[in-house]
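These are the structures in question, set out in turn.
Every number here is computed from the coordinates shown, using simple stated rules; none is lab data. Quick caveat: nothing in here was measured; it's all calculated off a predicted structure. Cβ atoms are built from the backbone, for glycine too; each structure is taken alone.
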Structure I
Amino acid sequence: MLNATRTPTVKKAEILVVDDEPANLQLLAGILNSYGHKVRIAATGEMALRSMCFTPPELVLLDVCLPDLDGYEVCRRIKANSLYTHIPVLFVTALSALEEKVKAFDSGAIDYITKPFHIPEILARITAHLKMSRHQSKLNEQQCHQNIMLQRQADQLSRAQGAIVFAMAQLAEARDPDIHEHLERVRSLCKLLAQGLRDRDVANESVPEYFIDHLHQISALHDIGKTYIPDKVLLKPAKLTDEEKSIVRGHVTFGAQILERICSVYPTEILKMAIDVAKFHHEKWDGSGYPEGLAEKNIPLSARIMGIVDVYDAIRSRRCYKEALPHEVAMAAVIAGRGSDFDPELVDIFVQLAEKICEIYGES
């Protein structure tokens, strides 16, 4: 019987045969061994599951009628383990009723062979399922490799994008000798406040992780429109005239226009956020800000966060027309603007983050 017409062979596999009848185990093991396969046997469902834990086989031949767990339960447990879901399970049983076959496939089996079986048929089915399983494993490996390569490329692109954004921001404010530290503080403060909002309400869909990452990158571009302001106005140590104030206010529109031109060629979500931040970070909660007089949540969240951070860091930073002031003064200004200049919820979170904010400035 073992010398029946031979079927096309595949590379030998490790196969687990589960059956409570010693004669069936011996028969199947003999057939499979003669074709070069390595066979492990189990007489109960529990033995089969323990065997799976040591070295997962490449294919399982499983009987339905077992003395402890039935074959359907064994199959369900195999398929419930993410390490084994890819392993083909073939039922080999004397039960031929349609409902039994349905149970088998519902439990996760890939095939159902009834006893008495024909040797060429069972070998052909095993060969076919091994080929399909190995082909799928190869495809999965290729997909995994491609995903890793794509993620590396995405990470490289993200780092390059971040470097370009930061370089653009430094160029825009190159007239400030302390610009690098200022931009790093702004980035850190925006990220901290966005994380604080997310942590207050974990289910807050307005603050997904990518939002925080994008804001951290593009917040440095909030004042890119300052390239539009002449030095005599931007660096003026005295009080500005009304005309000069108007020029300074124009930096938000000019900055947005710069970024909009880039976005028209290279449209991305991160650039759209950069436009919002550049254009609207001087809007106020009560609608008294500029350039469009937006109010409350009509102001983009990214710009509302930037508005608080910009005022706080401006007070804490030295300028040609002023000295840097301490945390207490800057925080008092933010609190004073709660509900008028700034989103009250964001102000409350910002106040709670006082200790971490001071750490950003190297203070304990």
Structure II
Amino acid sequence: MRKKDKIKVLFIIIDLSEWKTECLYEQMRNHSRFDPILGLTMSMESPWEKEKFRCYLEDKGYEYIDLDSIPGAINEINPDIIFYQKPYSDNYLSKYDYVHNLNRVFCYCPYSTNTIDERWIFSSPIERYSWQYYYSNESSMKSAKRAFPSITKNLVVTGLPLNDRFLQENCFFENPWEKDGGSKKRIIYAPHHTIGDLHWDGIAYSTFLDYADFMLEMAIKYKDQIQWAFKPHPYLRKRLYQVWGKEKTDAYYQKWNDMENAQLETGEYVSLFMHSDAMIHDCASFTIEYHYCHKPVLYLLRDDKHTDNLNDFAKRAFDLHYKAKCQQDIERFINDVISGNDPLKNERDKFYKECLLPPNGKTASENIINAILGEAEYKTLL
């Protein structure tokens, strides 16, 4: 494959909010050795996302193929490499399942930063069968290899394309805060979807059921000082339908959307992060990602066991969060954001310089391209 003049790469994409290879796609578009193709298909987990994703691609001027409209689309495209957006087979229509494409080379780029070492993270077939599985940093890779040496041999440290997006200057990000609050602080509330017992082992994060009403109360109480963005995990709504029912769930989401000093955000979020002043969350990947913004961040603790399965990299990122175990802790953080009190700032800046920049003095996308081609720092990579 490396001897070919052009390497055809198919990105199978299903969910805009969790599409993390856009920078890699853009880099490949401008590289003489690659012919990247976006293949849009319906997500079995969130089928409503397809139309939103289609609009985004068209607004950006990206050419794409609607895989669902072409019989035998992948065979017709005949890619050399396939990037699946997510590693879970049940997210895709059965005809796009990896088992029908085992004659192709897979590469895998995680849609979230690696923070925990659980066997299920490395054991999906797409991850195990991938020629190259890209990792964010050396520390995380060493931790994974120590925990599961037999199933982590394909890990390659490149950084992740999402890192590249965060490393752009603020001027590249359109301000998505709809209701301009002027001098108001902008705080994101981003709850995870793992409510109740609706989760896999090791990711019981969500505190949403504990704080849902209280967060609305805070939005109302501080309406003159805070602009809010409710940024739920894409799957939270579906999970809530099982617990609350559709009517109560939809009404809750609508409350955030209708408030004078708040908005509901369900799509791409990097711009939202970059134009914010703080975040309150309980999501593992945001534990890393929000540190790219150099802003204060509060983690909502579900219990005292949160760090038990975190890798060393994630533990350090978590330590640089303010923590909340009760409503009073949350309100204290809100008041600290308003007053500008942020004692962890210098330590966060140090963590950013030491741990968040991609290796080799290059972007993550450049590193991935070099890893595929076996060039530069990846010449010895088979």
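Miscellaneous remarks
- Here helix-only ellipticity at 222 nm (-39500 (n - 2.57) for each DSSP H run of 4 or more, over all residues; to 500) was derived from just one of the structures I, II, and that gives -18500; the source is I.
- Identity of the structure behind 5, 19, 20, 9, 7, 11, 13, 10, 5, 1, 0 (criterion: P(r) over Cα pairs in 10 Å bins from 0, in percent, calculated), options I, II: I
- Comparison of I, II - label where distance in nm of label points 7 Å out along Cα→Cβ at positions 150 and 302 is highest: II
- Which of I, II leads on relative contact order in percent (Cα under 8 Å, 6 or more apart), largest value: II
- Distance in nm of label points 7 Å out along Cα→Cβ at positions 54 and 222 derived as 6.4 - corresponding label from I, II: I
- Volume of the Cα convex hull per residue in Å³, for residues 46-109 alone from the coordinates reads 107; which among I, II: II
- Structure with the greatest value (metric distance in nm of label points 7 Å out along Cα→Cβ at positions 38 and 70, set I, II): I
- The greatest value of Kirkwood radius over Cα pairs in Å, for residues 78-293 alone among structures I, II is that of I.
- Among candidates I, II, the computation of FRET efficiency 1/(1 + (r/R0)^6) of positions 118 and 182 (r between Cβ atoms, R0 = 35 Å, to 0.05) that gave 0.20 used structure II.
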